[in-house]
Structure 1
Amino acid sequence: MPEKLKESIRNIPNFPKKGILFRDITTLLKDKAAFADAVNTLAARNKGKGVKKVVGMESRGFILGAPIAYLLGAGFVPVRKKGKLPADTYSAKYELEYGTDHLEIHKDAIEKGEKVLIVDDLLATGGTAVATINLMKNFDAEIVGLDFLIELTELAGREKLKGYEVFSLVQF
């Protein structure tokens, strides 16, 4: 199945800038069988782990995280870029290629000690994943895993996530 999923992802050279090969998941998302396979596989591997919340990172982590949460019988919690959430938030900084940015989560999003699954579409450098892990520390959350649709192995983001269970459906 991973090879079939890999084939459903479109490659766009020189986007968003020259020298970058962008992995476009919109082609996977519009393919109902590929989308269902991805969501069902990620949900099935986390059944029985006691996940209470699925945490999805803006924005494509929302697309995957919400149906996974539904299938696990868990709540869904969005982690957003700075200034997008209306209530009191915790904030975590992360590194970009040229500078830094912040991710935020509502302070009432997760109960102390809850088991959470972190989901995103892409593991590249690991910056947003590390920031999300840091946000979970505010809740003393138990992170049962970090699941990604795609992993860009040459960027070594997994190295920043040592000590956590990391899974990716497709590797490039």
Structure 2
Amino acid sequence: MTKETYVKLTQPFRDNPQMARGIHRVNKLCTMTMYAAYPFLILYMFWQKDANVARVIMVPLDSFIILTVFRWLINRPRPYETFEMPPVIKKDTKGKSFPSRHVFSAMIIAMTFLLASPFCWLGLIFAGMAVLLAAVRVLSGVHYISDVVAGAVFAIAVAIAGYIVF
């Protein structure tokens, strides 16, 4: 991404406080919805004595740890650092842009619902929300497109391996 592309994507939100608040709300709504749904799924599966509950905990947990370590090792600067322009969403984190952990987390939760729960229809809704979150993270200037794509692809690959292959 060039600085010109970054400005083109983020400037409309920086110029319009109402749009900036809207993108911030969408970011919070997508994040909080899935982060709240996941513990409820675990509790439901415990209550139902579902044998898959251990996988539903371990697949996202193990992959989250791996992604976090990888991200720390890469330590890619965020677009607002590289281009020295403020992001739309308040953020002051330095580095750790690649891959996006928000998008990874949202997509692994969506895939968990889709592939390992009795509520697979929610997985489809959450996958759509994860894609929306990816767009928001780029449009708000806190991630590059490659960051959010990598986070989503890693989540999908881990979910397929963890819930279907093994």
Structure 3
Amino acid sequence: MFDITPIGWVRGGRIEAVDDDWATLEATIELDATHFGAESLAGLEDFSHVDVIYVFHEVDAAAIETGARRPRGNLDWPEVGIFAQRARMRPNRLGVTTCELLGVEADRIQVRGLDAIDGTPVIDLKPYMTGFAPRSVVHQPEWAIELMANYWVDDSVQ
């Protein structure tokens, strides 16, 4: 087996998980200073985006889904397996988001568009590189497009 421990925590942003309007939210990721210093982030400032891997730490183990369900409980959408959606009630409760990197300072990074709440344990950071982006045409079902319609909306312009 293997152990996974947080490299840091989300500070700021939202204090409660909600489904939409994450586009303009800014947060800081503060590294665990007992294990990581500024040298851990050296060179990251040269990237515009960073992939943040984190734990949905407030999801109760009893709420974890392993089968199929309707995303957001929407009866207009089909039942799909947990691995065909990005719900937080996943078996290992891991989330991943590509965020805009606003700055790096000592053992902290400032990001925009991280859909994780204050206090969220961060498992890893990876610079976003276009070489790892899909190399073929991306397609997805209509329900997924509908689900994401307001996810990254800037709620300050509505």
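Below is a table of values for the structure above.
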item	result
Which entry (1, 2, 3) yields the derived value 18 for relative contact order in percent (Cα under 8 Å, 6 or more apart)	1
Computed -8000 for helix-only ellipticity at 222 nm (-39500 (n - 2.57) for each DSSP H run of 4 or more, over all residues; to 500) - originating structure among 1, 2, 3	1
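Every number here is computed from the coordinates shown, using simple stated rules; none is lab data. Values in this document were obtained by computation on a predicted structure and should not be read as measured data.
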